[in-house]
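There are structures below to look over.
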Structure I
């Protein structure tokens with residue numbers, strides 16, 4: 001791509017104004033301040049699926065069952081006509097992943113009987129009738145992938161022969177099955193899935209769709225063995241199923257990699273059809289079936305902690321990289337706490353133009369996410385959407401001319417939109433939270449930029465109390481995102497809004513190491529984390545102090561995951577904060593290296609393992625500086641978090657501070673993983689926010705909160 005086009009691409013992604021791209025969203029009413037409890041009334045739209053002819057959109061609506069403290073999901077449909085009325089298609093409460101048949105007459109979707117059983121595939125004729133259960137596998141089925149002729153559905157499942165009812169009965173009759181785990185791999189548990197079964201893998205299955213058949217249809221397993229398959233797509237002629245797999249026994253010893261394979265639709269030998277030195281994701285065949293579009297990257301000569309994804313086309317046996325440089329990442333990747341907590345964030349595929357000469361993808365740049373079209377013939381780059389928002393998920397009609405999108409911004413949880421690619425007309429179709437929003441008074445986040453110690457420009461967002469008065473001195477909360485390779489941006493952030501509504505000015509910065517600002521900006525903290533990112537954060541605080549509306553005696557700091565690590569680091573390096581909240585954090589790098597659910601066996605964040613260079617791990621570990629901590633520190637932990645296990649994070653900080661007779665408290669959430677703030681149980685998410693606010697109220701606003709006093 002010529003360098004001049006790279007700069008054009010960055011400008012378009014970053015939100016330059018183009019005609020006809022105004023998103024019509026209702027303004028917040030002058031009602032009451034938002035609270036943490038309002039989360040229980042939120043609705044989310046997930047997984048928008050455009051019908052093949054572009055006339056209808058199927059999608060998942062997620063809501064909260066307050067009584068049972070759970071999320072419930074159902075499939076809905078709406079016409080792409082601006083005057084269409086949403087219509088509920090399924091009863092729920094665990095229906096997700098709608099997928100259109102090629103003729104647009106049938107929807108396949110997933111339904112789970114309860115919160116512990118695997119979901120099964122169902123089909124629903126849109127001409128009328130009840131859903132029909134299509135599969136009945138012990139470990140359930142993944143989302144449906146329809147064959148081009150609409151007669152077959154491919155899907156993935158982890159079901160093994162031993163899971164069948166007959167096998168279970170026979171095993172129970174012979175002996176008591178042992179629950180002892182024999183672990184031979186370095187990655188043996190997952191924050192999302194718990195303990196991993198080394199012989200259980202995600203394999204490809206197929207099931208025939210016979211409209212007049214009653215009850216489940218026997219499914220055929222197509223792939224076997226010790227590797228996972230994912231990212232299923234049918235070849236355009238329907239003879240093969242294309243998938244992505246990393247067919248290496250212990251991939252954590254090498255650089256990231258995944259190649260493209262195909263298996264005959266009726267089963268048989270697997271063949272590799274595309275390969276690069278790096279991961280290939282979201283592979284989609286071109287309309288003529290000759291080329292493949294995908295995202296991924298070529299592994300650099302030296303391992304990096306952050307390598308942004310690029311857009312590629314694989315043709316004539318070689319990968320052609322379409323996007324180079326610039327400040328944008330392929331896909332939608334903004335940090336927030338209000339993407340759908342169930343039902344999946346949604347499909348965000350690469351979309352081929354009908355003539356095979358262009359590809360559309362979401363791109364994220366400088367805290368904004370938009371749809372960009374790349375012309376493969378002329379290298380022309382067009383922005384199909386622009387503006388300060390987050391394109392969370394999208395799909396397109398068969399001809400690639402009409403899009404279904406969910407879009408969020410700083411003042412709204414995501415709603416459903418339709419986009420006409422020709423006229424660039426963006427039309428809002430749903431208003432799922434408008435009745436609640438009409439009662440609230442929200443704080444529009446303010447984007448700022450400031451210059452750090454070495455001249456690097458840092459972007460940040462400020463949330464102010466709804467009745468903000470610049471002549472008043474407010475307490476400040478520096479709220480640090482995790483990752484560290486992630487980014488705040490133009491998406492709804494309930495936590496920031498609630499803090500502001502409680503009377504705080506909130507600063508959400510994107511220090512160096514954040515994504516969506518280019519490869520150098522993200523990767524510069526490699527082997528230096530924490531480091532200069534800490535200085536970026538402190539200069540952000542100084543920037544707000546210079547504005548005159550922040551009380552320097554009432555500063556607070558909070559962060560989760562990588563932000564929790566930085567919070568632990570900050571309180572060990574400065575006494576300027578009067579209170580801190582560290583969530584799902586890291587305190588001891590070496591302990592975390594040994595106990596996290598994924599490995600750092602390649603030199604991405606550390607050059608050497610801790611047993612070879614313990615000094616580097618100690619130098620960068622907050623626990624090393626625990627003796628300098630005087631800031632009252634709250635530690636919030638999920639008891640099932642294996643991404644940042646408490647024993648290497650919050651528990652370590654808590655026990656050390658108690659030994660030093662320093663002010664600290666730990667709040668532990670049973671059953672919650674690293675995803676507590678984003679998809680944890682609804683009432684746990686509310687309680688988490690309550691504890692954060694109460695802690696800051698106690699130490700920044702001097703309110704009596706007895707629960708944290710010595711029991």
Structure II
């Protein structure tokens with residue numbers, strides 16, 4: 001018993017530890033957006049299905065000793081693929097089909113090790129049943145989920161802050177070698193048992209099991225698929241507006257796994273009288289939240305509602321699928337169906353939803369689907385009260401409630417894209433262009449939003465069309481540096497992130513503005529819908545691809561100003577703020593030039609991170625906070641509150657009167673906050689924690 005429990009636990013620990021580890025490696029290569037994690041989750045779900053299929057085929061077609069030999073041979077081959085760190089040759093060239101590139105990269109680097117580890121649960125539970133006839137193996141499935149859960153929370157709290165990526169890769173590789181030894185220990189027990197054990201001895205049943213109905217098999221698929229849809233949809237929501245970091249990947253995934261642990265530990269934990277009313281209450285609350293998006297009491301309440309809905313929804317899905325579990329001799333087929341459902345949910349969210357929906361409507365689908373599945377479970381149980389007497393009127397009432405809930409979800413979805421001139425969805429998120437004040441020629445304007453964050457706004461009247469607005473006004477840090485006198489030859493400016501192209505409004509004759517942008521749709525919107533790029537007096541050059549990867553390949557550009565303004569909604573691409581990134585910026589900056597870093601953020605205090613980078617790069621710094629005020633001569637600007645830090649290797653540049661009288665020297669970072677590097681970064685310590693914020697709740701976990 002010890003050998004099987006330890007092996008299943010350790011295999012699950014490694015299986016889920018590698019997920020944030022490998023995603024952390026490749027996140028900077030693909031723009032640092034939440035879709036990178038979604039693509040990784042799709043790979044993990046599909047490979048889990050492949051591992052379960054391998055286990056099912058092995059148990060079905062091979063004798064026990066043959067199973068042992070095959071599994072140990074695959075493990076030995078997997079060890080040959082170590083270490084798992086992807087090489088530089090896997091960095092993307094251009095930005096075509098990033099999801100396909102990610103899947104192919106993951107398959108080449110961790111495909112076989114992940115496949116073998118994925119098979120651990122069903123294969124070793126089948127081996128356990130053969131070695132311990134008549135003993136139920138389902139608690140081992142709960143044990144495997146405990147291992148998975150510990151791995152997920154060990155990574156952001158213990159491993160990521162304290163070990164470099166290379167050290168993580170080496171440590172995981174050593175762990176896989178240890179797993180191979182444990183699997184051999186279990187294989188030895190099966191080998192000694194021999195090939196002669198009958199199915200009756202394994203199951204402890206003298207009679208053949210009753211056949212599984214098609215409705216039961218469909219629920220084996222649909223229930224776990226719904227759980228994965230809820231998981232990925234809510235993870236996307238959290239990452240889109242906060243940050244794409246392992247901590248916000250593992251928190252929802254951890255709740256998802258806890259629901260598996262509770263459901264599969266014992267039938268007594270999942271009681272319909274408790275979980276179904278809780279689900280109904282939360283579904284109603286989420287619907288109200290979607291309707292009243294701007295009037296929720298606090299971020300803590302909003303986050304708690306979404307995560308509670310995920311947990312309770314998954315408890316219902318996984319509790320019901322456990323109630324439908326078959327006899328032990330059909331265990332691998334059952335687990336194969338569960339993993340197929342999970343893979344289907346991942347494919348829907350990662351591949352199909354971006355092609356079907358103009359916005360993040362996967363959450364709406366998941367919420368509606370969980371209600372449908374509850375009714376499907378009731379319909380499949382011919383012994384309950386709904387199939388007798390007055391049950392037909394109860395069914396009518398339930399179907400009316402389902403229809404009303406579906407209509408409510410549809411209305412919230414329609415409202416989210418109403419009053420928009422344009423909506424575009426791609427790998428990098430959802431872009432919306434809204435049109436406001438169309439009846440007022442002086443106030444008529446267009447606004448670009450990425451997720452819930454404004455990325456630029458422009459008035460359409462000829463007199464105001466060239467006015468820089470939002471975070472780039474003359475009162476902002478970047479506005480003040482761009483308003484200083486240009487060199488005689490003109491100013492050469494690099495901007496990381498395009499948005500609507502508002503910065504081009506600062507261009508004068510003789511200036512060059514190079515915009516580095518990863519998203520083709522942002523470029524099309526800036527060129528076709530807004531006028532900043534077309535109206536600018538400067539020479540405009542747009543360079544496609546991740547800014548840092550592009551700059552690394554270029555010879556020194558001798559920029560006068562480099563502007564860092566790359567946001568994915570409110571999330572920050574971490575790889576643009578590491579010491580290695582600032583070394584790249586220094587290479588392209590002329591002596592006395594300025595790096596302007598936009599650090600406005602609702603959830604992250606980026607000032608200490610930028611200041612740590614400035615210390616290591618020996619740069620002077622000046623901090624600007626523009627709370628929305630504008631100079632009297634620019635009272636037509638629509639200014640937003642913004643925070644900027646200007647950095648330069650020449651302190652005299654920042655002592656210019658027009659800068660020094662409006663800026664302040666930033667505070668030294670706290671002793672416990674270190675610089676970010678490509679090998680190590682820790683966002684947990686720079687999360688903004690107001691007393692009533694969701695972030696405060698996260699930090700106190």
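Taking distance in nm of label points 7 Å out along Cα→Cβ at positions 607 and 679 from the coordinates of each of I, II, which one would give 3.0? Don't jump to the answer; show the numbers that get you there.
Numbers: I: 3.8; II: 3.0.
Matching structure: II.
Highest-scoring entry among I, II, by Cα Rg over 2.2 N^0.38 Å, is II. To which of I, II does the computed value 13.8, 41 (Rg and Dmax of the Cα atoms in Å, for residues 455-526 alone) belong? Working through the options, I get structure I. One of I, II was used to compute distance in nm of label points 7 Å out along Cα→Cβ at positions 471 and 623, and the result was 5.2. Which label is that? It must be structure I, since only it matches. In this comparison of I, II, the computed figure -4500 for helix-only ellipticity at 222 nm (-39500 (n - 2.57) for each DSSP H run of 4 or more, over all residues; to 500) is attributed to I.
Any read-out appearing in this document is the output of simple, stated calculations on the displayed coordinates, not a laboratory observation. Quick caveat: nothing in here was measured; it's all calculated off a predicted structure. Cβ atoms are built from the backbone, for glycine too; each structure is taken alone.
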